[in-house]
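Read through the structures below before going on.
Taken together, the values in this text are just the output of simple stated rules run on the coordinates, not laboratory data. Just so you know, these numbers come straight off a predicted model, no measurement behind them. Cβ atoms are built from the backbone, for glycine too; each structure is taken alone.
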Structure I
Amino acid sequence: MGEEKKKSLAEELKELGGLPWWLYLICTAVVLAVAFTDTLGYDAMAFIAVTTALAIILNKFGKILPIWNTYIGGGLLMVFFGTAVLKQLNLIPDGYVELIGNMVQGDVNILSVFIISLIMGSILSLDRKVLLRSFGGYIPTILGGLAGAAVLGSAIGLVFGVKPIDMVIKYVLPIMGGGNGAGAVPLSQIYEQISGEPAANYYSFAIIILTIANLFCIIAGALLNRLGQMKPSLTGDGTNIMPVDSKLIKEDVKIKVTLNDYTGALLLCGTIYAVGRLFSKVLLPTVLGAQIHTFAYSIIFVVILAALGIVPANIRVAAKNMQGFMVSVVGLMCMVSMGVDFDLAELASACSPANLLIAFVIVLGAILGSALVGKLVGFYPIDAAVTAGLCMANRGGSGDIAVLGAAHRLDLISYAQLSSRVGGGIVLIIASFFFSFFL
């Protein structure tokens, strides 16, 4: 990984969204010119044209900007913040601000397609044996990190006059939710469904506090690696999470998928959503008085499918490929939508010394809680803290790579994925209860 030749700025800018730079500029100029003359219209094609024109350049900028690309969140977060700046400067016509919001989070709701595809692909791509065995010891370790984050977060919150329940809802859940696409975004949807307030009201602060925590997670990964060098008894060789782990994680078998397989994966995706809707709207909308969100039930259903091993390998691979498309393409469009709903004034107010300290303490709680429970179930404390603690508190997939890279434990990526995906799902389920009872 470190052997890859780094591209120069000129080489990076030669292509934008797979297009030669000059062709991208021509396409974007045409789209924006037609949009600003109010000729483009306000249909799905207009939405695709405007969002991709904005997202491609902002995504590239976020990927090549030093410090930002390593510590802040890269291209996806630049699309979000960059769009917010453009909107604040009135550089996006009001009609398209409304169109983008409606397509992604309104009646059309592309966001649901994005989230369900992400849930299905990430869970079905986990090795079945890993999924089953991990529930024995790894899930309690994740819960230990979550509990540690909640306890220490609530304690530091009292210092700043923040009630424990507000601390959990506004700080702990977003940080520990498994990242952005599988965490902050669906959390904001659950918030909207239960509270009746716009999802952006929750997301705008959630993504800020999550971004702050992600920075601390990366730094903590490097420090934990250093601690392991000083105290070898607390860690393994960086490839195993427990002393008796005999190569639990297997490489995916290379399976050729056809276009027909994607049709089946789409049907499965729709079925997963349908089951989630059926339970959340009809069969079991509440549990112990708490309203359970569609996504939470969908996650439970996918985990059951994965545990039973009844989904054919070709469909699992197709689902994983669909997830990649959603993250790389549709995710950019979703971030444009989140950006047009974002109030930049909240960013300045959120980056206060109090929020910095709160985010730091929550990350510390995740480390201590997961290390302690990990030790009790037979894991190496440091490796448990990195995977079940930091990889719950970071920004999901990209955060996992950054944290594991800093900790020199990239071989533990499958465990990190379990934290981000299954752990994030657990947070969604917990959030459904907390939002129902305390909002």
Structure II
Amino acid sequence: MRSIRHGRVRSMRCVSGLCLVMMLLLLPVALFAEEKYTVDIVRKEAQKITIAVAGFPSLKVGPKGEDFGAQAGAILTDDLKSAGIFDVIDPSFLPMEAAKVDLGQEKGLLPALNSLKVQALVVGRLSSRGGELALEGQLFEVTKGEMLSGKRYVGDARTLRTMVHRLADEIVYRLTGEKGIASSRIAYVSSVNGAKEIYVMDYDAYNPFLITGNHSINLSPRWSPDGKKIAYTSYRDRNPDLFVIDLETGQRQKISSRPGLNVAPAWSPDGKWLVFSMSSGTGTNLFLIRPDGTGLRQLTQGPHIDISPSFAPNGRQIVFSSDRGGTPQIYLMDVEGTNIRRLSFGVGDYSVSPRWSPRGDKISFVGRPHGSFDIFLISPDGTGLAQLTASSRNNEEPSWSADGRHILFTSTRNGSRHLYIMRADGSNQRRLTKDGGESYLADWSP
């Protein structure tokens, strides 16, 4: 991934509760006394599908002589490992030379693989014609000896990763019935030359590209349910205004610009509404608005700060953070703004950044049980509190993958803010962004 130069962000003057809201969004640092609660640290892993990858013989094309065949095989292997549901067999343990297996030879290999308890086999081949690349992949169920899928993708060197990601998602779908995440993308904030800009990259941190570029402060990008738009807050016009950008056309629209705060947007599951925080009288409350800026509707009222909302997958409830009880905690309410009740207990006096899982059974959030910030899970009924990160400085800003199996988050465990990924049980925590700057406030696409 190409490196991005980062600079210092210019200071801002706090207005209308802005300092406290930015603490809720970015860098909460106050200390507190430890509370006596017991929290389980989750480390459970479901049984995985054993799969073998074969084929992808060497294919060197272009002036640099890059081996695109080997690259395709490596990308697919990484995608399958990252899915968290596969045990990818090391090629050295296979009863054949994996790279020499060609399409059409699979049937003769299945009995030997079956004896090794391999459940699935994928064979791929990359070919070229002129400047065009063709990726072919076939998936077999080993025990029954049946081909489950055969796909062909056409592109060029620039789209090689995209083609392989699509093949990986096809494999996940055929073996699980669920959509894969290899073709998903991540929107995030990065400091660039004294500004905070929003970028979008592939789920594996490749191919980043800038979507703001206004040399200002841009925060909290949130994907629309169809993955075509991103809502975000920008100080481009000297006020924290709410924008929506269409990634296909490049058109961007300012949809809320009331003086003061217009921050922390979240989309409804049907894409027809955004819930966000806006300054209102002496407080910061939650409002609904349509993506075209019409239909503004207030949900909460009072002098407190309500921030970081997230819709339930069924669209009927909203989880958010509020200091209405004296300290920031997690609350639930119905989508009409009624039936507000506190959800977080036992994780200190500071709980923020709730995000509803795509499956609807869990809510991730950030708590502070022992002086540093960590990520927790809880069920919407308040049971099943579980700690996912521990003893690694601050871990914040969780965001779910569309399959509900992974969580993207920001961590300072290596000294500066970078993006990390872990499985939804807290296992396999690994750093995602590796350039020299800082990356944070990320959101995972559908």
Subject >> Structure from which 0.40 was derived, FRET efficiency 1/(1 + (r/R0)^6) of positions 335 and 383 (r between Cβ atoms, R0 = 30 Å, to 0.05), options I, II >> reply: I
**OP:** Identify the structure, out of I, II, from whose coordinates helix-only ellipticity at 222 nm (-39500 (n - 2.57) for each DSSP H run of 4 or more, over all residues; to 500) was calculated to give -21000.
**Re:** I
Subject >> Given 10 for percent of Cα pairs over 43 Å apart, calculated: source structure among I, II >> reply: I
Original post:
Where does the value 0.40 come from, among I, II, when FRET efficiency 1/(1 + (r/R0)^6) of positions 47 and 271 (r between Cβ atoms, R0 = 25 Å, to 0.05) is the thing being computed?
Top reply: I
**OP:** Work out distance in nm of label points 7 Å out along Cα→Cβ at positions 151 and 287 for each of structures I, II, then name the structure with the largest result.
**Re:** II
Original post:
Between structures I, II, where is relative contact order in percent (Cα under 8 Å, 6 or more apart) highest?
Top reply: I
Subject >> Which entry (I, II) yields the derived value 14.9 for mean count of other Cβ atoms within 10 Å over residues 95-102 >> reply: II
